[in-house]
Structure 1
């Protein structure tokens, strides 16, 4: 089943419905008061098509409408970096001059600080190592490198550690092999150099071992042939060198035995000598 079929809001028609719903929805500002174009300092933009009530409006409390407004005239974003409504500041930060963004690193709203981190040079992200909000630390982990990125492996939030593992040089991934969160170790197994994957071959989490079975060099797969997990053994039986397929002849699971037998009896390509 396609994503569009199982999710009515997915696909081009779903996007159209979302836009139509966005335009039909209430038109109120961040204080809950009705939006009136007559009171807006950008009336001239409205007349010229630069903004549109209920769709592209900087005074609307819906972030999508604010985003459309700045998307049409990004040169106005600098004027809204101190707006009292955090959604307006956050969206404006996406379009504002990068030279105006350092002050936003001290913004009271984490979403605003995170956007500033994502746009500013790496040295600004490094200055926020003690940031209390996970959203901002995720942004930091996506920007820093070197020792600063390695330090993120000690973050209390596993999502931040996953971000760090996804960006670390492959040679440094061994530092995260003992992470207490299986999802972090799975990402290590997905990225670590294949010849180093034996370090995770006995991992307590079956899905980590499955990632190892998918990438470990074929000549080393014998160490996983008797794994407790059916998925791991099945993957090994699919990949292991033909000479070792007999290891699965008495496997307790029929699916594993069948894939091994199928490979053992598969016709081999004829050998052709080079001219």
Structure 2
């Protein structure tokens, strides 16, 4: 096995160990079909409440206009599909969805695609090497996954290749910080927690793990992007987190925005 293959295998092993320890997945197929609106396992209700609000915002404020404009079934890439819950929701709306992920676990990865009663094409692949034809998809969605990229420019260039000229991409549930140093502190804290709890830092594949405002501006210039940004409403407690952090002199917390991007190259 190559050195790169060994790194990938170690990442997947450690990632799987953490996800299983957190109780992700279920033996009950109804668990998957209820997501993101209800966590029947009871293991991560707060996380799924946030995911549900993000999805509802996307479903109400972004998806309908794309459907009306196309006037047909959309061809959609679900990038970082995980257990394929988003692919399932989109398939229920009649769209043709391809779920992409490098994690094929049967409980928390692509293997869970068999739990749904809708057609989902699940493909094990990297963001930067998506095995589909050029110019064939209307929409690419990063589902709580864009921050796993190791190179945002390369990742979005591959997405641009996959999209039709009038296509777009959407980024859901990736942490956003005003300043890069706040994101870097979050990453350091997260890896230290993993080391203490699991005995490893889970950093075999050095993903970026966050977005920051300077990086967003850089991507817009570098790739000639047109951004639309929506901030879902997660409730007053969430809304007041930055103020509370400032009062306590702590690191600013992450925000979760929805980004819709279009490539505007001449």
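Computed from the coordinates by the stated procedures, all read-outs in this text should not be read as laboratory data. Being a predicted model, the structure only gives us computed values, none of them experimental. Cβ atoms are built from the backbone, for glycine too; each structure is taken alone.
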Seminar exercise, completed: When distance in nm of label points 7 Å out along Cα→Cβ at positions 100 and 220 is calculated for structures 1, 2, the one with the largest value is 1
For this session: For distance in nm of label points 7 Å out along Cα→Cβ at positions 108 and 164, find whichever of 1, 2 sits highest and give me its label.
Result: 2
For this session: Identify which of structures 1, 2 gives the largest calculated value of relative contact order in percent (Cα under 8 Å, 6 or more apart).
Result: 2
